[in-house]
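Next come the structures, one after another.
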Structure 1
Amino acid sequence: MKPYLLVLFSGFLFISNFISAQNQPPVVDAIQMSIDVDAGIITIDYSVMDAEGDAISLWLKVSEDGQYFYIPDNGLSGDVGENVSSGQNELSWDYPNTLDPRELEFQLSVWDDAEIDIQELVNRVDSNRMRDLLSAYQGIRHFQTNPLALAAIKDSIEQRFENSELLVRRQEFQYNGTAGHNIIGKKAGLEDEAKIWIVDGHFDTVEDSPGADDNCSAVVGMLECLEVLKDIPCKNSIQFMGFDFEEQGLVGSRRYVDNEIAPYEDILGVFNFEMIGYYSNEPGSQSLPFGFDILFPEAAQAVADNDFRGDFITNVGSEASTDLMNFFENAASSYVPDLRVVSVEVPGTGSIAPDLRRSDHAPFWDEGYPALMLTNTANFRNFNYHQPEDTLESLNFTFMSRVVQATLGALLDAAEPVNGRTYTVESSVSYRHVHISKSARLVIFPNPAESQVKLHIEKGGNYLYDIGIYSMTGQQVYSGQMLGKDEREINLNAFPAGHYIVVASFFENTLSSELLIQK
């Protein structure tokens, strides 16, 4: 008889509170999971209901590390995918024999096809909330002249990420003997967590400026996006990031791009805020870098035609970012028509225009990722740049909120908000009542052995065994794992000659055999 083990539903991870009482997400309950470890099949029985009768999508998601959950590419069958019927259902997963169900975590992601009002969400951006937060954050945040304030803003960003139930981590690195930290918070996608959209801003300042525009405006804008999005489930992931040591040469963002992007992560686009709070509708308030009119004649003409007023946000992208630039432009036009946008596409990765590489988007450009710098053009408009006068009183929060609204609209269009939830299926699987065949035995070849040995478990089933090799005095000299249907080769060069005991264990199931090593 094959062993079946039951695991009961524990609860959903989060609930969308932006859907009105007239349109609630689908509800999943009565979840039971059984695992046939001999056949390598996981079966989940569940009940699902959508009060409005909308079409339902439901997926099984699996994690091998407790952080990243994915929908298996193969082996799923039954009531899973799009257009799942209401009522009692069943899905199954023929999982790979390289995985041990004891070490996996499981979720059910579910949503319906109810339409999400993105404009209503965009309109939730609150300029007063941003003003209050910027008032609290402004002040010198430099690793030498005010390290306490720099540490405080890191802690505050991290706490806000945690309070919003993001997956939070700090990337620590060293810069000239000082520890730097990038603060990273990921809002995991319900369907494809690997697809990631990033919104970021650096939080450090130069040594003597309170940095209200540079770059508190960016941090506050990034956190306002989070404030609106924190309870909005999306199909793709959105990652919120605060970068350290930008003022020392984009150190934090370079360390992130070089060292912190996981192999499975597919970064689809980066919205980098770099000074988004200074605005002026006075003619002649906007200047341009030397040679800008030659390199970017259309953008320069747009500024000139408006009498060089500093009343626009600049949307700067590389050649690899063309689609993302257009995406932002369309979102701004659709959701925030009062926001003027001037777009600039640099050749290649922008080396021909160094003034357009002066922020944390540049390391993403260098590695071919689509990334935008959204900026009020820094010192080409704001004469308080890197000065003690860079304070809240000089900023325009209506303009800032419009920039955030346009970015939020683009993020939502890209990440695809849905009316859904994620449920956790507990994975506290117990195998203590699973018994291997009484005729199972551990085979060692060759035995005696000299430099290497192969292990095989006859009639061991498809279980993952813990392997240990012990000296005759009881000291463990080797540990590893192997599937019962596989072979395991072990190098013995480091082991002294002598008698050993090899043990293969699967909870209370234990097989052992003596090994003689000869040199």
Structure 2
Amino acid sequence: MTPHATTPHVTTPHATTPHATTRLDATSAARLTESAALSLPYRRSRGSRIGIVHLGIGAFHRAHQAVYTEDAMLADGDDRWGICGVTQRSAAVAHQLGPQDGLYGVLQRSSGEPTTLRISGAVGEVLDGGGQVDALLDRLAAPDTHLVTLTVTEKGYRRGPDGRLDAADPQLAEDLAGAVEPGTAVGRLVRGLQRRLRAGGAPITVLSCDNLSHNGRVLAGLVSDFCAALPAAEAEPLAAWLAERVSFPSSMVDRIVPATTDADRAEARAITGLDDAGLVVAEPFRQWVIEDVFAGPRPAWTLAGAQLTEDVTPFELMKLRLLNGSHSTLAYLGALRGHRTIADAVVDPQLHEIAERLISDDMIPTVPPPDGVDLRAYGESVLRRYTNADLRHTCVQVAMDGSQKLPQRLVAPALAAIGLGRQPHLITLGIAAWMAYVALGRSAAGSTLPLDDPLAERLGRVRGWTDPGRVVEDLLSIESIFGRELPEIGWWRAELRAQLRELLAGAPPGVGAARTR
């Protein structure tokens, strides 16, 4: 793998770790011995050539796509797929993985099963996207780079209310004006593709792995919007090359990856005797469905369990609605009731019934079943996964960025259900729970509910409001969340207001009441 000497400013001395134990890196890991609790696949994947640039190297990527990629390299011996991970908003991961030679642990937790740890080595280079932009653009232009993957979260795409590139975004405006160091994901991507075109224009695949419907199509549209705003002399050859040599497959990704805690780090340390600043935690389950539209070579991901398909849409809808929609609903209702984790919320009998009926009554009728998938069985498996108390996935973590998540997870399925002649009472309850979370700011137990959201300033103006009609009027006017169609449906608006009134008053969410409104 590419040595980390290429990123000197992220090489943090081991002495900065707060423990007396040694930091995980290539030297210390060489002394480890595999056991029932510890696997060391990095010993075969480390040293792979860089073939993938990943924008947004957070915990999810390290626990999901990087693991698939490492397993694919181990399965067929193709060593072209080492990953150059790029940070987006913070250099934290560069500081975590730089001193560790890109190595990190994946701690797999499942209630009732022994915890296991794997040391992964698929990440061969880490770049600070804010401070090493030129190195990033060179990586995007390199002929050995065949894939760009992204997990920049919904908000990282910088979309406006119409779903197109947000022309009012100041950072995007700077990137379009020719900023020497572009700061947005789309800006960095397009400038890198421009450099690739100038370097010979080898084909490349750009693969979104974020929770957006038709994420590949969305990303292709945003790249097109950015290109169209460039001077014609730049835009025209770039657009022609993109159409001919670059593909944007859609994909669906699934694995629950909670925030890593000090207790997790201590457990990993007990297994290896090493400090691991880059440790991630995950459930055993993982899924990756990818549209089979590649512009060039790809890893043998299917040998690692990924599925290639002609149409990823049914899988996207299944996951966004049955899993993500119920996840968000449980997060808001659970947080309001004082539950700390999703596992705590889902074993609350009332909330479990709400989640169960949300999936079966409201969501499943809006989803075309993917080939070979029983949606009811999938929904039941989702609820079982939530009960994994060992993950400690907190309600407030799932609740963050609600303004970016609601459109796909709750608003779109509400409209789809209404379009089928149904009344989505439980979806409406989920939206009311989000509004109550935003307005109240405190749980029934008195704990603070943080408003961690790109629209926090706009949403924060309803904090402390107790009039449900006023809250509904204000929040439904945010077109980027609710669009125009749903807020104009009178009976739905009235039901939302009634459900919010109960939640603001501290009444428990009533399944029967939601059914009869």
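Using FRET efficiency 1/(1 + (r/R0)^6) of positions 144 and 400 (r between Cβ atoms, R0 = 25 Å, to 0.05) as the calculated read-out, with 0.30 as its value, let me know the right label among 1, 2.
1
A further question follows. If FRET efficiency 1/(1 + (r/R0)^6) of positions 280 and 448 (r between Cβ atoms, R0 = 35 Å, to 0.05) comes out at 0.85 when worked out from the coordinates, which of 1, 2 was used?
Here the read-out was taken from 2.
I have 23.4 for mean projected area of the Cα convex hull in nm², calculated from one of the structures 1, 2. Which structure is it?
The read-out comes from structure 2.
When distance in nm of label points 7 Å out along Cα→Cβ at positions 48 and 240 is computed for each of 1, 2, which one produces 3.6?
Only one of 1, 2 returns 3.6 for distance in nm of label points 7 Å out along Cα→Cβ at positions 48 and 240, namely 2.
By the measure Cα Rg over 2.2 N^0.38 Å, for residues 32-191 alone, tell me the structure among 1, 2 with the highest figure.
Comparing 1, 2, the top value of Cα Rg over 2.2 N^0.38 Å, for residues 32-191 alone belongs to 1.
Given a value of -6000 for helix-only ellipticity at 222 nm (-39500 (n - 2.57) for each DSSP H run of 4 or more, over all residues; to 500), point me to the structure among 1, 2 it was derived from.
Label of the source structure: 1.
When FRET efficiency 1/(1 + (r/R0)^6) of positions 176 and 256 (r between Cβ atoms, R0 = 30 Å, to 0.05) is calculated, the result is 0.25; to which of the structures 1, 2 does this value belong?
2
If you don't mind, there's one more thing I want to ask. Once distance in nm of label points 7 Å out along Cα→Cβ at positions 320 and 360 is calculated for every structure in 1, 2, which label goes with the largest value?
2
Still on this model: Comparing relative contact order in percent (Cα under 8 Å, 6 or more apart) across structures 1, 2, which is largest?
1
If you work out distance in nm of label points 7 Å out along Cα→Cβ at positions 392 and 480 for 1, 2, which one comes out largest?
When distance in nm of label points 7 Å out along Cα→Cβ at positions 392 and 480 is computed for each of 1, 2, structure 1 gives the biggest number.
Each value in this text was obtained by applying a stated rule to the coordinates, not by laboratory testing. For clarity, every value in this text was computed on a predicted model and none was experimentally measured. Cβ atoms are built from the backbone, for glycine too; each structure is taken alone.
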